[in-house]
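Computed from the coordinates by the stated procedures, all read-outs in this text should not be read as laboratory data. The model shown is predicted, which means the values in this text are computed figures rather than measured ones. Cβ atoms are built from the backbone, for glycine too; each structure is taken alone.
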Structure P
Amino acid sequence: MGQLLFLLLLVCSFSAISAHEDEDPSIKTMEEFSGYPVHEPHSSVPSSTSSLSVDAQSLQKQIDELSSFSDTPAPSVTRVLYTEKDVLARRYVKNLMGLAGLSVREDAVGNIFGRWDGHEPELAAVATGSHIDAIPYSGKYDGVVGVLGAIEAINVLKRSGFKPRRSLEVILFTSEEPTRYGISCLGSRLLAGSESLAKALKTTTDSQNISFLETAKSAGYAKDEDDLSSVFLKKGTYSAFVELHIEQGPILEEEGISIGIVTAIAAPASLKVEFEGNGGHAGAVLMPNRNDAGLAAAELALAVEKHVLESGSIDTVGTVGILELHPGAINSIPSKSHLEIDTRDIDENRRNQVIDKIHQSAIRISKTRGVKLSEFHIVNQDPPALSAEVVIKAMETATRELNLTSKLMISRAYHDSLFMARLSSMGMIFIPCYKGYSHKPEEFASIQDISNGVKVLALTLAKLSLQ
């Protein structure tokens, strides 16, 4: 028995010595110095979620630094398409992509792509991303969390030793906000192959009568082409798309839940309406003799509220976000009025019924007030988008493995994901934001909540990359 034990010990000792002798001592030194394994690890989801480490301090610093590229003073952020601040902010993000080891490219309208090649790069990639443009006097988290957080998610996976099977790609979408040209999700609409938009942009101008193509070229885009169809991507370019975003509503914070898993994005529609009246002197023209375009606009604004409430659903909403009067003098009866109306619902048919009722009210008001309905234009009338089951499952599993609370949600705000759903499977990850504030300087998300979202995103991307 004693001899048998001795032989076993000898074999074990020999095996250990042989393994040690086979190991290159220089590799061991490199690993000890760098803190990372030199040998290429196998592609597998990180075995322990504790290996998913977010550099929260650097991420918060990046969010703060990006907010400094603004045309209004802090704490507000104003970053409009193709302005100097927008171009500088783009350069900042491209630099971060480069530092993360991503290969960077841009298309003709300035959608920016940062790619981490997988070991099977011929497969459709998994994409993530959002936008960095900001409406006037807004906050610094809307969209930005989904861009900078996506780059950090790539860094998280690299630090964990993960190697993707499918390539991973971070996208910065051009002009998600409609601030300059009245077109929301401009970049992602084009990626999804909107031929009507590509054609319209050839003649589209902003409020200063500066054309889209002129501003694009001034920012370094659309250099040699007026045909923007080069931006279009084929369906199947990506196997999945996942967007990280602040909720822009109060539910997660109020319920103390860490993660919102989006199952659907509401269907948005935008309308432009104009009335023309006679105008005149505010004192000389008596009330019975007026054809007031301003009052016609006011009546229609109230009609929007009425028709939305009549739908009977809490998911139906309508907003008159712009109301302009001409000539805009206190002592002049408005001769022209211009309204821009936003209405949306998770039910496309119900939303379209509201639009029809608004149109009928506009016709009725023009007749009763003796004004001309010179324009009733549906700018966009997009269908809703459903998140893919495969992406929902990956997000749910990632959240559970990270021991974070979650709930299934509907996004009533629309995002670039709405249009990426036309190209691939889609999903969204929401994180809480303070009181649900967004599109205002008080917009805020804690770095802890952002870090939670980045971890869920990283793990979700890893799972989808291996499918």
Structure Q
Amino acid sequence: MEKVQIEQTLKKIIESEVFVSSFRAKALLNYLISKYYDGEESDFSSYTIALEVFDREEHFDPSLDPIVRVQIGRLRVLLSKFYLQEGTKEDAVITIPRGSYKPRISEKVTDLKAKKTVLPTGTAYEFPKLHISPLYSFENNEEKQSNYFKEVLSSRFLRTNFFKVTDALDADFYVSTFKNKNELGLIIKDRNQHGILEKSFPITKELSNLNDLIVFTQLLIDGPYGLLEKEIDQVESLKWISTFIAFEEIVLEKGWMEFIGELITKLEKVLGQTKSSFVASILIKYYHIDYQYNVLNFPNGLEKAEELFKLYNLETADFLAEKIWSEIYKGKQENAQKLFEKLLAIEGKHYETEIQELLLLGYFGDTKGFMQKKEQVMSVTDKLPSACISFEAFLALLRKEEVSDELLKRLEDHLYFFNLFLLSKLSKTKTQRARFKTILEESTPSFIEHPQKLLSLWCHPTYVTQII
């Protein structure tokens, strides 16, 4: 690629609206590009970058001071945001690949956008079809059949609108359940009636009646994160769901926020074709995450979310959870609290909405409720988004409790502004706390001026004053 094109793109990036007030990101990008052609590998090490760009002393230790990792992460987000908002066909594409600090300079932005957003001709976004059999119970040498179990579970799947429940014999998956005095059994077969999953679960006092079993079964199966996650990937017409899940894991579990713009763009395309309320609720969630994490790829993301609320006008758990966050962003805490009480009263949620409930329990400072909900969710999966760790640490800070080294390490794995704040309060030594405070202020200058505004996105304003 011509050096002049790279220099022109660099100049445009540095002078762009996205980078206008990001002085450290501009300095870092200038340095990386200046070393791109003839720099040594050592020029792209944390140590050299810290000394050359961030004025650290020669005794700098990257294992103790993650300033470079934080600023590189911020630069990745800003570059992604620039190409999303201001990139043109003349621009080279500058990225910082994961696992390296050396830039990659490649194809024109139009080609990159084409890969991200243009759908193959004839692409259809289908949802999995599910056939649910009645619950069979075997007790006291008697066999009973519960159509109530089937009908209630089916109606809850229909409200979620991820699985298409059918009584026809053309389903992608067939679900059979049975119970005896000691256990609940679950058998799932594929469209060819081949068994793909067979599990049994002990019947505890929490699963003592039929409604409890319905709630538990929905949490096990419903939504893209249920027990059928891997099996869904084996159905050709459903592979787009696996692509979406992979992006979710990159953004929510790994914290790679530079990919959130691409994920939102893909979801907008899918929604345009499917008009699915499930996809709409997920898209609203990502408009909200873009705002809450202070990424702001979509400056009008909250307005777009409001338009979807009006268009779909649903009171399902998915939409209700996002309406609560919407009220929180508007500073309408009383409205948010009332809606949250409605959410808690809804029976039967899939993994996605159970996680939202868990996060909101953290936001409202309900430690007991948070730990109970976490235990319930982890009874069926060990996969929790990184934000759950943030709220667990926030609740510990609220109670003025010391946290484990493992929890601190999990916070350090995702160094966005809220985790940096938590580390500046919860780290073991005064030196560590001061270091994270410095990094927070360097990477998020708006935090210095508006700490309450940013923190109130993550915890109720009542508690903001306490933890600051």
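Quick check: -0.34, -0.85, -1.26 is what I get for log10 I(q)/I(0) by the Debye sum over Cα atoms at q = 0.08, 0.13, 0.17 Å⁻¹, for residues 126-349 alone, calculated from one of P, Q. Which structure matches? Write down the numbers at each step before the final one.
Values: P: -0.44, -1.02, -1.39; Q: -0.34, -0.85, -1.26.
Of the options listed, only Q reproduces it.
Work out which structure the value -16500 belongs to, where helix-only ellipticity at 222 nm (-39500 (n - 2.57) for each DSSP H run of 4 or more, over all residues; to 500) was derived from one of P, Q. Spell out each step's value before the answer.
Numbers: P: -12000; Q: -16500.
Going label by label, the one that fits is Q.
So if we calculate relative contact order in percent (Cα under 8 Å, 6 or more apart) for every structure here (P, Q), which label has the highest result?
On the way: P: 21; Q: 11.
Looking at the calculated values, the largest one is P.
Given a value of 78, 56, 40 for Cα extents along the principal axes in Å, calculated from one of P, Q, which structure does it belong to?
It was calculated from structure Q.
Figure out for me which of the structures P, Q the number 15.0 belongs to, where mean count of other Cβ atoms within 10 Å over residues 54-61 was derived from the coordinates.
On the way: P: 15.0; Q: 11.5.
For mean count of other Cβ atoms within 10 Å over residues 54-61, the value 15.0 is produced by structure P.
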